[in-house]
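Next up: some structures, all given as structure tokens.
We did not get these values from a lab; they are worked out from the coordinates using the rules stated. Keep in mind that what you see is a predicted model, and the values were worked out from it rather than measured. Cβ atoms are built from the backbone, for glycine too; each structure is taken alone.
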Structure 1
Amino acid sequence: MPQSVKENLLAAFGYLLKPLVRLAVKNGISFPEFGEALKQAYVDVAAKQMRASGKDPTEEGISLITNIQTAEVSDILRSNARSRFINAIQEVDPLAKALGAWHTDARYLGPYGVLRDLQFAAAPAIGPLDRTDTFTDLVQKYCPGVSPRVLLDELISSHCVQDVGNGFYRAVKRSYIPDPLSSANILLFARVVHNLCEAAEVNLRAESGDGKGLVERIIFTEHGITKQELQAFDKFIRTRGQAFADDIDNWLTERDKPGRTDTVNTGVGFYHYIVNEEDDFALSKQLSN
């Protein structure tokens, strides 16, 4: 007999959760702790679903939809840990924002769009035309309330900016990538995986058929390439992918202005993957029908 949608989805969930569980186990997160995060997600989604249907999300209603005990639903709804985490996700990283502005704001670019080396702060001006925009000016405009010195020190320590002497600094990377498993890196990981799954879920909906869903393109091998070719492929996509990302970033920057109404936050992500053969084989056995 053909397997049901529910059985197939459960098999798919087990497959896609394996990388997350590996990360959890590696970092000491137990099954009960992971389970609590999963319960919280169930409660959040059920409450949103009830609101979308015009109903008041009650504890009893959420319990009925999720099969989570009402007392547990009540505890989750009263918890403020979730709101703190969501607020942290929504915060704009000032380091990434400063680097992005340095690469796109015309005041910090020279002829032909080449990045200027910036002084940390302006030297005393002799005349009105001697004043040039500095790193401090950039931070004060794009990251108000953040210490320019602290921000610059972090960009230098993360090898995004170099001290070229005489009080000038040079941006050598366009993207700020924090240390592995820092809070910022974990939030970046959460965004990447969430947005990827969100796009895939949207495209599974019936109304997304006939090209009405989000753009989703996957290019993959049928028979595989050699390990030596894999190194060349990695170099190829890093070069071409960065150029593609820069084009998109420039296009969005021209339009991403404050004070506009009826806006949506959007973006494009791309990634290179290598198939985990063991996980893939396990899924193929479960979905053999």
Structure 2
Amino acid sequence: MKIVAVTNIKGGVGKTTTAVNLAYLCAASGRSTVLWDLDPQGAATYSLECEPCEAVSVKKLVSGRRELPELIAQSRYRNLSVIPADLSYRKFDVHVSERKHPTERLLRMSRTLRDDYEALFLDCPPGISLLSENVLCAADALIVPMIPTPLSVRMLVQLREFIAASGWGDMTLIPFFSMVDRRRSLHLEMIASAREQFPELLAVEVPYSSEIERMSVRLAPIPAFAPRSPVGQIYAALWAEIAARLGWRDGSGGLARGEGADARAGPAAPALNAAPSS
């Protein structure tokens, strides 16, 4: 099971949108996938129309009195499960700090999922905390959506330095530009300079788009309700590039096997072509 964290120290960069769409596409490619919503606001949980398990709090999880499989909710998409968030996650740091090896607790909890899932996506809250250290300790790959601004680029520098200082040399860092507006000269300048500084930046860029904002209205991943739209194709291309970085060479847009379509929308959409230039 690969653990893929979608994270950024800054908020408002499209983390939840990214996590939901990529988890959907991973599941649609035929891999058993679970999305763990770690943000107490529960945006990913809401977007996939799942409900938290009121009987299991993060305190019980961290203490070992409950295990993650008890919280799993099946989404309405084939191969995609969700571990919903609730408000108890706001105290994750408090509870995990009381345990031995506190930065390894999330990794230990995730081991109960290994027999049933090929991919675990983590939708992470913003900020620097003990929870974020747990995520960094557990993840095989970090997907980092970032707006093309100086502060975002500075954040990526800090993140790369922290990973190197912690000795996590086997972690795959996968940053990409999100909410891109190519009409803005600052965005163009920052993209050009950052690509010189960070060769690991993905080629695909996700634009600022009202279609992406409709996810919160439709309560569905974009490739589920608008797979042939320009933005739907961009997310398919983004997933194909990420899947290749993860060593999953069959990640051609996520719908190659005709799986994962919206359960209420009829037959699955066909495989998507690469995204047009944004």
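Taking distance in nm of label points 7 Å out along Cα→Cβ at positions 189 and 205 as the criterion, which structure among 1, 2 has the greatest value?
Values: 1: 2.9; 2: 1.5.
Going through 1, 2 one by one, distance in nm of label points 7 Å out along Cα→Cβ at positions 189 and 205 is largest in 1.
So helix-only ellipticity at 222 nm (-39500 (n - 2.57) for each DSSP H run of 4 or more, over all residues; to 500), computed for just one structure, reads -10500; which one of 1, 2 is that? It would help to have the intermediate numbers written out before the result.
Working: 1: -18000; 2: -10500.
This value belongs to structure 2.
Match the computed value 0.95 of Cα Rg over 2.2 N^0.38 Å to one of the structures 1, 2, and report its label.
Numbers: 1: 1.27; 2: 0.95.
Answer for the origin of the read-out: 2.
When relative contact order in percent (Cα under 8 Å, 6 or more apart) is computed for each of 1, 2, which one produces 16?
1
Out of 1, 2, which one gives 14.4 for mean count of other Cβ atoms within 10 Å over residues 93-100 as computed from the coordinates?
Details: 1: 19.8; 2: 14.4.
Going through each structure in turn, the value belongs to 2.
Given 13.8 as the derived value for mean count of other Cβ atoms within 10 Å over residues 165-172, which of the supplied structures 1, 2 does it correspond to?
On the way: 1: 13.8; 2: 11.1.
It must be structure 1, since only it matches.
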